[in-house]
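Peer 1: Read through the structures below before going on.
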Structure P
Amino acid sequence: MNFPAELKYTKDHEWIRIEGNEAVIGITEFAQSELGDIVFVDINTVGQEVAKEAVFGTVEAVKTVSDLFMPVSGTVLAVNEALGNDPAAVNTDPYGAGWMVRISVSDPAELGDLLSAEQYTAVVG
């Protein structure tokens, strides 16, 4: 499995890429492989402040629906609209074209609670 070192991770299998005061969030390759083929992404929190570990949307796979949890508190600035037309991007490129949301980070101190790639690898075995 691929867990890019420049990203941070949560125990709930989201990744986050910090870009100044903003961040891009998606699900890890491990989460995608556990869920199976993603067929629908539902995120309706644009413009909303979402607390750390709160649900910001859901992903639907062939067999299940799974909640998406916010890695750090922030306001959802944008959703990856391309996923509405092609949710399979999460399956093929979870760290690139399959990103979920862009947020403004409310509390940068919360970034210290996230896992490194090495720590996340230990979590998923």
Structure Q
Amino acid sequence: MSLRFFADHCVPNFVINELSIAGFDVFRLKDHIPIESNDAIVIANAQQLDTILLSLNGDFADIVTYPPANYNGIIALQMKNHPEIIKQIMIILTDYLSIHSDMNHYKGKLFLVEAHRIRVRT
């Protein structure tokens, strides 16, 4: 099974397009729930669709509020108000995804993707 992602409303089209080009399934939030949905509804929808949540929203990187063990996987892109690093982040992310292409690899984990590394929290 191909990796499946649920892209939060804050995820740029560039990221969604790059993942689609790489052969991954990407579901856009706006196609499933209202854009103004709160975080609990967003992550619940990601779970319902059996996808990995993809977001720039720092709230999803909070392991106290969103314990990784409870989810199919969360990928938090760490741009920190520097949109110019998005291409670097996508190179690191797509390389990682191509090596780890099994959905089970992401279950119960939070991936913090930065321009120079990926940190994994459980």
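Every read-out reported here was derived from the displayed coordinates using simple, explicitly stated rules and does not represent laboratory data. Note that the coordinates shown come from a computational prediction; the quantities given were computed from them, not determined experimentally. Cβ atoms are built from the backbone, for glycine too; each structure is taken alone.
Peer 1: Suppose you compute helix-only ellipticity at 222 nm (-39500 (n - 2.57) for each DSSP H run of 4 or more, over all residues; to 500) for every structure in P, Q: which one lands on -4000? Let's see the in-between values first.
Peer 2: On the way: P: -4000; Q: -8000.
Matching structure: P.
Peer 1: Thinking of P, Q, which structure, once relative contact order in percent (Cα under 8 Å, 6 or more apart) is computed, gives back 31?
Peer 2: Numbers: P: 31; Q: 26.
So the calculation was done on P.
Peer 1: Right, another one. Tell me which structure, out of P, Q, gives 1.4 once distance in nm of label points 7 Å out along Cα→Cβ at positions 77 and 101 is calculated. Show your work: numbers first, answer last.
Peer 2: Working: P: 1.4; Q: 2.2.
Of the options listed, only P reproduces it.
Peer 1: OK, next. For which of P, Q does FRET efficiency 1/(1 + (r/R0)^6) of positions 85 and 109 (r between Cβ atoms, R0 = 30 Å, to 0.05), calculated from the coordinates, equal 0.20? Could you put the intermediate results ahead of the total?
Peer 2: Numbers: P: 0.20; Q: 0.85.
Derived from the structure labelled P.
Peer 1: Among the shown structures P, Q, from which was the value 1.7 of distance in nm of label points 7 Å out along Cα→Cβ at positions 13 and 93 calculated?
Peer 2: Values: P: 2.2; Q: 1.7.
Clearly, the read-out refers to Q.
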